[in-house]
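Colleague: Please go over the structures that come below.
We did not get these values from a lab; they are worked out from the coordinates using the rules stated. Please read these numbers as outputs of a predicted model, since none were measured by experiment. Cβ atoms are built from the backbone, for glycine too; each structure is taken alone.
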Structure I
Amino acid sequence: MTKTIEDLDVGERFRFGGYDWIALDYGNLASVYSIEGYARLCLMADVLKNEPFDAGNCNDWRVSSTRKYLNGEFLNELGDNRRKEGAALPGLDMVEYTSDLTADDGLTDYGESNDLVFLLSADDYRRNRYAIPAAKGWWWLITPYSTPNSGLPYVVRVVGSSGALTLSDAHCGHNRLRPAIYLRENTKVEAAL
């Protein structure tokens, strides 16, 4: 059954780009408003794969190996899958989002990042916790624990298998990626399989 993203309930699963996703809230609308209307925050229904946050053990999303992968190879795969699903212009479904990279301790050294594919921040996770199902294992958030100014340039927030927030070193390859995207409100999606 085809629906538009705006017709989905919070927590409802749907299929997009060859993967199952969960519709979340409309998030920080100031950073995703577009001329056509609003966009909806969506989280992959389960984890994508095991991957370090950054192979070089840096907790700055802007230079992380995960950011490069999600906005390169993975983004291309989403586009290819959307074309297979019959979407005329697959790249126009997604909206670039500005992530706030403020560390858990309040340091703002890393500023912001603009991406089509990103990870939830700890604040995004807390706000949507009630609608996010458990995933297989621990998964990365975009929020650094601190920055080099406090001597912790490698610790990142993760969600544990219980759903509790915890910490991990950025190079740990046993944690998983659970991408997030914003989709335009008129994006057509299919019910999850």
Structure II
Amino acid sequence: MAALDRLQPLADRARDQLAAMSPRDRKLLLGLGIGGALLVVFGGIFLMKGALDARQAQVADRQEALRRVHLLAGDFAESKAQAEQIEAKISEHAGTDMSAYLEQVASRTNVGDRLDSVRQKATTEEGTLQETIYAVSLSKLGQSELATFLYELESTGYPLQVRTMTVKSRRRAEEVTLNVDLDIAAYKLVSQTEEP
């Protein structure tokens, strides 16, 4: 109540000022008050609309990010399944030595007597995968024998890749023979490699 008593003189003074104004000045003051109120209302609406638009943009960005996360999760699951399949294929041949495998392929393709050498060149590890490069030499092959050997080598599922191949041809009378040098990368899982 004490606060109302303090405001009473101000209210009386404002009433006296309004009474002293001309009708035209009172209308101008009323118009100014209504204009100010409308300005405050529309300014508030404009600010709220801006804030709402910003929130909607944030929601749209978050929804897009969530959509991307779901796509990436699907890609990850698919890649993981493929990696498990590849690891299973590599694991199938974990116990087979590369030299022994090349000798088997050479004997199956009837070029076992012309497999001159299989030599390990380098070994690298990346993550759980070990890559070993082998230098392989074959001599006195015919073109069809070389094609058969390469087909058998790469189609049996052993985890390898022919990196480079150098072919030198030799002609003796009417016969053309090929000397072949291959660099072959063979793969093993690190957990399945033999400890020294």
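Colleague: Taking mean projected area of the Cα convex hull in nm² from the coordinates of each of I, II, which one would give 10.0?
Modeller: Going through each structure in turn, the value belongs to I.
Colleague: Here helix-only ellipticity at 222 nm (-39500 (n - 2.57) for each DSSP H run of 4 or more, over all residues; to 500) has been calculated and equals -20500, so which of I, II was it run on?
Modeller: II
Colleague: Oh, and also: For mean count of other Cβ atoms within 10 Å over residues 9-16, which structure out of I, II has the highest calculated value?
Modeller: I
Colleague: If Kirkwood radius over Cα pairs in Å, for residues 25-136 alone is calculated from each of I, II, which structure is the one that comes out at 21.9?
Modeller: Comparing all candidates, it corresponds to II.
Colleague: Match the computed value 2.6 of distance in nm of label points 7 Å out along Cα→Cβ at positions 65 and 121 to one of the structures I, II, and report its label.
Modeller: Only one of I, II returns 2.6 for distance in nm of label points 7 Å out along Cα→Cβ at positions 65 and 121, namely I.
Colleague: If we compute distance in nm of label points 7 Å out along Cα→Cβ at positions 73 and 105 for structures I, II, which one ends up with the highest value?
Modeller: Largest value of distance in nm of label points 7 Å out along Cα→Cβ at positions 73 and 105: II.
Colleague: If relative contact order in percent (Cα under 8 Å, 6 or more apart) comes out at 18 when worked out from the coordinates, which of I, II was used?
Modeller: The read-out comes from structure II.
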